[in-house]
Structure I
Amino acid sequence: MTIDHTEAPVTDPVAAQLAAHKETVLTMMSLLTDPTTSEQARAYLTETYIQHNPNITSGADAIIAWTKTEEARHARESMRPAPEPPVMVAEGDKVVMMISRDVPDPRDPGKTYRSYWFDMWRVEDGKLAEHWDGAPVSTE
């Protein structure tokens, strides 16, 4: 018996919309993790983009500017190479993405442990309108 693992085309309009929301988030994350392409992220953000991360103010200008900071550089370094592909869940106008990072173990110098990070976006008319994550306030 042969099992075909190819995915069937999405014909359900709700499923197609959720898949489009996930693709928007993936594209946005790809653009934001490279400071040379972050300006292109503007096309994926609403005019009234709301940022709930305490270290970044709301608005497209702020998130794009953040990608060029030292803090963002450190974040990128800890995200690459990604030890696992992201896990994504979409429901209604929300998309949740879980990414893993191997980070230094403060209890065992020289070793790392796997940490999981969650981000959630609200999608409005095909663009990202709002973002939440669990980032603590930075001292930088």
Structure II
Amino acid sequence: MIVVDTSVWIELFRATGSSAHLTLRSLLAQRAELATTEIVVMEILAGVRSAPERRAVRAQLLGLPVLALRGVLDYERAAELYCRLRGRGVTPRQLTDLLIVVCTMDAGAALLHADRDFDRLATETGLAIHPHIPPHGACG
């Protein structure tokens, strides 16, 4: 399973042509086993400006499995992770990222992202990261 982060959905919806955009587009075309999280749904819907667009985006997001937080337990785990990281000299910029890490790792999934903060979190936590395909014209 691949959990798709907010940063990649934004790349797709903006049709940026970035490696994140192309990777998600390819995975959707392949009908890969994708999922999202409650937090990602919230972040994406909060950024949509019109009601018709919000309905379309909501339908696309909710067409995937949505990994749910398990109440206060997952919030406590995210807080513990934050404290552990701070103790190692790593200060996560977004607490919501830690909730996404907890959901993704609990599902045994890899995270597809376009946010370098997750690379640092992966190094510190063992979070699996799904690789991007290179953009067109990129040399290997």
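Taking 0.25 as the value of FRET efficiency 1/(1 + (r/R0)^6) of positions 104 and 128 (r between Cβ atoms, R0 = 25 Å, to 0.05) derived from one of the structures shown (I, II), identify that structure.
Here the read-out was taken from I.
Using the calculated result 16.4 for mean count of other Cβ atoms within 10 Å over residues 16-23, pick out the matching structure from I, II.
Checking each candidate, the match is I.
One of I, II was used to calculate relative contact order in percent (Cα under 8 Å, 6 or more apart), giving 33; which?
Matching structure: II.
Name the one structure among I, II that helix-only ellipticity at 222 nm (-39500 (n - 2.57) for each DSSP H run of 4 or more, over all residues; to 500) of -17000 was derived from.
Structure of origin is II.
Identify the structure, out of I, II, from whose coordinates distance in nm of label points 7 Å out along Cα→Cβ at positions 56 and 120 was calculated to give 3.6.
Traced to structure II.
The value 25, 19, 14 for semi-axes √(5λ) of the Cα gyration tensor in Å was derived from one model only; which of I, II is it?
It must be structure II, since only it matches.
For distance in nm of label points 7 Å out along Cα→Cβ at positions 72 and 88, which of I, II scores largest?
Across I, II, distance in nm of label points 7 Å out along Cα→Cβ at positions 72 and 88 peaks for II.
Cα extents along the principal axes in Å, for residues 32-95 alone computed as 32, 30, 23: which structure among I, II?
That value comes from structure I.
Read-outs: derived from the displayed coordinates by stated rules, not from any lab. Nothing here was measured: the structure is a model prediction, and the numbers come from that model. Cβ atoms are built from the backbone, for glycine too; each structure is taken alone.
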